[in-house]
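Listed next: structures, encoded as structure tokens.
Derivation of every value follows stated rules applied to the coordinates shown; laboratory data play no part. From a predicted model like this one, the values you see are computed outputs, not experimental measurements. Cβ atoms are built from the backbone, for glycine too; each structure is taken alone.
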Structure P
């Protein structure tokens with residue numbers, strides 16, 4: 001069984017999903033894959049939640065509430081959205097080691113720090129005192145670009161996304177469904193779940 005978690009540290013929902021992903025990884029092998037959210041949005045012709053003014057404040061409040069309810073340390077960085085490209089390259093250079101992924105998410109969302117303005121501090125946290133050398137030595141730029149393209153080809157349209165044998169589960173709130181599918185792999189192929197896969201489109205905007 002193939003289980004892949006696609007993420008970008010720009011997403012607070014990815015941080016909120018992280019404990020569930022880590023719990024899942026203690027049961028089954030999970031491959032962590034950094035991708036870049038912007039090209040994913042561009043490919044599908046979407047705007048991010050932070051790009052729609054009323055949705056932005058709703059999203060931020062929901063994230064804070066969700067973290068508070070879960071007792072998860074949470075603080076928005078000084079500005080959002082931010083340029084996450086360098087952070088994603090650093091994690092790619094580290095082959096998305098789960099401990100490094102957690103450290104990066106904690107830096108940004110647990111402590112509310114700016115990964116752009118504090119790039120050197122984030123790099124030190126990740127054990128990369130010379131981040132540019134690490135990125136160059138591991139071909140992280142090209143690898144991150146390829147990972148993003150491969151994610152789009154697999155149908156990924158947002159972050160975080162958990163892929164289980166090609167079935168996609170988007171968002172922190174999809175983790176219970178993903179876990180249920182792991183426990184019962186036929187869940188999506190029975191009854192109403194099966195019918196949803198062939199449900200016709202009733203109307204389309206032009």
Structure Q
């Protein structure tokens with residue numbers, strides 16, 4: 001399994017060899033440093049713990065600094081589940097960068113979507129609202145009845161107003177269209193959830 005951490009930069013237009021324009025999302029990825037290798041014998045499962053992004057040591061706790069030792073100080077520490085056979089190819093302190101990927105490779109991307117705050121049912125769930133005539137005055141964007149015939153109870157799962165966004169979203173079958181090794185950039189075809197600077201996981 002291939003994986004890397006990055007941050008969303010922006011969206012751009014990419015012209016392929018045929019001259020066709022494609023919308024791509026630019027990700028500033030890697031390098032990541034392996035900070036721990038978890039095993040079944042000690043931890044009950046196999047995974048790689050990696051550190052990504054620079055951070056001041058003053059902002060990290062003594063426990064984290066003691067865990068990282070001389071590997072550095074990172075703004076993000078994440079884990080990726082792998083098989084025991086794959087773990088044999090890594091050791092603590094190894095670096096992982098975008099060179100593990102190839103142009104044309106299909107990946108899945110996981111990130112956090114933009115937060116939109118408290119929203120009504122029209123924006124949050126696509127309700128049409130009430131009619132604009134027939135005596136309606138202040139109910140154009142109201143949800144309507146929520147009773148459902150359950151004896152004065154609102155049934156579970158009823159679509160109502162509430163906080164929207166800030167969800168962890170995974171998009172599959174996105175294609176890598178370009179790799180910039182000098183600037184550590186990945187160009188992935190299509191849109192990736194989140195604002196600029198959002199932490200992104202890329203897995204192939």
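Observations on the structure shown:
- For FRET efficiency 1/(1 + (r/R0)^6) of positions 62 and 126 (r between Cβ atoms, R0 = 30 Å, to 0.05), the highest value in the series P, Q is held by structure P.
- Value -2000, calculated as helix-only ellipticity at 222 nm (-39500 (n - 2.57) for each DSSP H run of 4 or more, over all residues; to 500), assigned to which of P, Q: Q
- Origin of the derived value 0.20 (FRET efficiency 1/(1 + (r/R0)^6) of positions 78 and 182 (r between Cβ atoms, R0 = 30 Å, to 0.05); candidates P, Q): P
- Of structures P, Q, the largest value of distance in nm of label points 7 Å out along Cα→Cβ at positions 38 and 118 belongs to Q.
- Comparing percent of Cα pairs over 27 Å apart across structures P, Q, the highest figure comes from Q.
- With P(r) over Cα pairs in 10 Å bins from 0, in percent, for residues 14-69 alone derived as 17, 29, 23, 16, 13, 2, matching label from P, Q: Q
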